[in-house]
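Trainee: Next come the structures, one after another.
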Structure 1
Amino acid sequence: MARAGEMRLIGAFSLRRHPGFPEVPTAKEQGIEAVELSAAGLFAPRGTPEPVLARLESACQAAMATEGFRALTQRWAVLPDYLGRADFARRLAEHYADHAEVLRALACSPSSKETPMPRRIVDISVALKQGIKSDPPWALPQIDYHDHRMTAPPIAEYFGIRQDQLPEGNYAAREQARLSTHAGTHLDSPYHFFPRQDEALVPGGRPSMRIDEVPLDWCFQPGVKLDFRALPDGYTVQPEDVAKELDRIGHVLKPLEIVMVNTRAGSRYGEDDYIDVGCGMGKAATLYLLERGIRVCGTDAWSWDVPFSVTKQRLAEGASPDIIWEGHRAGREIGYCHMEKLHNLEALPADGFMVACFPVKVHRGSAGWTRAVAIFEE
C-alpha cells in the first residue's frame, strides 16, 4: 500500500532505516525514544540437553545465511538480525519488562481468558443418607432405591416389549425420597425463622423472603471460617467470641461475605450424639454479623442455635423461653439466610476462598438443599 501511494509512512521503530524505504526516518531520528522489535525464535523445553541446544543454535544461524532465507525476508520487507541463545533470552527479558511497565502504567491486568487460573473445589456438604443419626427421628430422610432391574418390568410393559429386549434386561436406576427441605446440607430462608423480617430496618418489618426469593448474589461470595471447635458443647456464642476470632485470623468483615462456623459437631456427623453437640450462635452474635452486612452464614452443626437438648435443660432450670431459637430469631430484626449441616470445614483456611451455596428452588419454601462448595483460585 505504501508503494502504491495509498499509505504514507512517517516513521520506523527499528534500529536503522529500512533499505526498502530509505526516505522513512526512524523514531529515534525524530526525537522519539522508542524502539519496537519483533522477535521470532525457537524454544525448547526446560531440561533439553546442552548438545541438542547447541546443534539447534548452529542450524538456525546457518539457515539464516542461505539465499532462500534472504529472499524470503526481502519479500516480506523484514530486516533479520541473528541472536544467539544468550542474546535472544536477554532481548526477550527486556521486551517483557518494557511491556510490563506500560501495562502497569495503564492499570491493565491479564485477561482471565488468556491466563486461566487453576481452580480447586472443596466439598463442604454432607450426603443425603438414610440410616444414620443426621436428624431427630421425626426428621430423618427416607430414600427408596430402585435399581436397573427393578424398573425394567414396568417400562417394558409400557412400551409393549419383553424385558429381555432391553439391554441385558436393564432400564434405569432411580430413587424415591421423602424428606424435609431441612434434611442434609441446606440453606434456610428468612421465612423459616419468622413470618416477618427486617423489623430493625423498616417500621413493622416486611414479609419474610422464601427460599425462591433469596437473591442469588448472596449465595456466591468470599468465604470466612470461624473456628469454634474448642468451645464447649452447648455454649452460646457471644459477639465478643466472634470479634476475638476475627482478630485472631486478622480478618475484617466485608458486606455479603459468607461466614461459616466450624464447631465440634462437624466431627460427629452421623454419630448418635450429633444433634446434641457443638456450640451454637446466640442472637447477639448473629446480629453482630448481620449489622456488618453479612447475609449468609453457616454451621456444621445440626442447628445454627445451641442443640435443642441444651435449650430444654436450660428451660427446666428456669431460663426464659426467649432462649428458644434465639439465633434464628435474629432474622426477624435483619433478614438473612444460614446453612446447616455443613461438613469438612476443618479443611478450609480462615479466608481466601469463594463459597457457592445456591439453593434448590422450592416454590414458596422455607429452605432448599444445597451442594455447598469452597472454591480456590490458585
Structure 2
Amino acid sequence: MVDRMYHELPVAAYTSQEWFDREQDRIFSRVWHYAGFAEEVSKPGQYLPVQAGKSNILIVMGRDHRLRAFHNICRHRGAQLLRTTGKVQQAITCPYHDWTYDLEGCLLTVPDAETEYPSGIDKSGLGLKPASVGIWRGMLFVHPEPPDQAPALEEWFGAVDSQIGSAQPTEMTEIPFMRKSYEVKANWKVLVENFVDVYHLAHLHSATLDMFDHAKAEYGWHGPHFLIQEPMSAMRGGRRSSGEPGDSSSLAGSSPCFFPGIAFVVSDYFWSTFIMTPLAPDISHVETRTKISPKSAWKFLREERMSPLALLGGRKAKVSRAEAAGRNDPLASGDVILEDIYACEQQQKSFASPFFEVGPPARGESPVIEHQRVVLDYLR
C-alpha cells in the first residue's frame, strides 16, 4: 500500500506510534529544550524538572549559586527524584529508598549501608548523571547530553538571535493569569506547521490579528529555525495609533519558532512563549506565558484576560455569536489560540479519512514544506 502524502511527509508521520518513537529518539532527545524563566531557579536549593525527549532533566541551583542539570533518575533503581517545581534545603532524597544526593549531584548517604551492603559501596561513582543547562535572554534551556557533549546554546539560536530586537524578558514582569496550558488533540508537527503558516494569518485570524499587515510579512528559515516579522497596520479598526500605553497599533511583531516547537511572540512591549510538546502521535501539550513592560501597561492588561495575543488588540471574532456553532465555538471566541487549536484538531481528524488528499501549497505555506524537510533531515 502506497503511503498517502501530506506534502513532503507521509500522513503516517502525523498518526503512527512508529514515527512518534523515532522523533522522540532522533529529534527531541538531541536538541535544546525550553524549561522556564531564569528567576524560577535563582536561589540555592531551587529546582525545576523538565521533560526533554526521553529524558526528565532536573535543573538545580547549587549552594555555590551555580546552575546545574542532572537526569532526574536515582542511581539506585531509577526512581524519579523530584516531581514538581520547588525548593529543597541542602539535599535531594529519592522517595524510594532514601538515597540522598547533595545539590551538586554527589551521592551523600545510603540508608543502612553497613547491613545492606556488607562488602561496602563506592558512593564516589554513583553521583547523578549530568545534563546541560543554559540561559538565553533570561530563559532556561536544557539538553540531555552533558556539558562537554551538548552543542553550545548560543550557536543553537544562531542568526535568529540578532534579528528579534533587544527585548529582554529579564526586564519584564510576568502576568500570572496569562499562563495557560492546553492539551491539543493533534500531532506536534501540525501545531508547529500552523505557527509557521503565513497564508492562514489573514484568513483564520482575519479578525483577531487584524492589527498586523500580513501582506508585508517578512519570513524565512535560518537553519532549522523559522522567523516571521510583521509590521502593524497603519489603520486598526478604523483608527490611528494614539501613542498611549496599551495602544498597540504602532508596534511590530517578531515571531521566531525554534526547532522543534519553541515559539515566541516578541516586541519591545511584551514577550510571549508558546511551547509545543508531543505527548502521543495525536496529542500535544501547549503552554503559554507572557511578560510585559513597562509597568504603565498594567491598567490596559487587567482587561485583556483571554490569550497572550489579546494584549495586542481587540476582541473581534471570525464568526459572530449569532453564527456560532454553540456557546463555546472557538471561531466565535475572539481568541487566537483557540482558533488555532480548532484548525489543528480538525486537520488531525481529517488524516483518518481515506478521502484526505492535500492540495497544492500556497506561497505563504512554503514554511510548512521547509519544516517537513527539517524533520526529515533529523530522522535520516
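Trainee: Tell me which structure, out of 1, 2, gives 0.90 once FRET efficiency 1/(1 + (r/R0)^6) of positions 14 and 150 (r between Cβ atoms, R0 = 41 Å, to 0.05) is calculated.
Mentor: Working: 1: 0.00; 2: 0.90.
Only structure 2 yields this read-out.
Trainee: Could you figure out which one of 1, 2 the value 60 for percent of Cα pairs over 25 Å apart was computed from? Intermediate values should be presented prior to the final figure.
Mentor: Details: 1: 69; 2: 60.
Clearly, the read-out refers to 2.
Trainee: Using the calculated result -4000 for helix-only ellipticity at 222 nm (-39500 (n - 2.57) for each DSSP H run of 4 or more, over all residues; to 500), pick out the matching structure from 1, 2.
Mentor: Of the structures listed, the value fits 2.
Every read-out reported here was derived from the displayed coordinates using simple, explicitly stated rules and does not represent laboratory data. Bear in mind that the values here come from a model prediction, so they are computed numbers and not experimental data. Cβ atoms are built from the backbone, for glycine too; each structure is taken alone.
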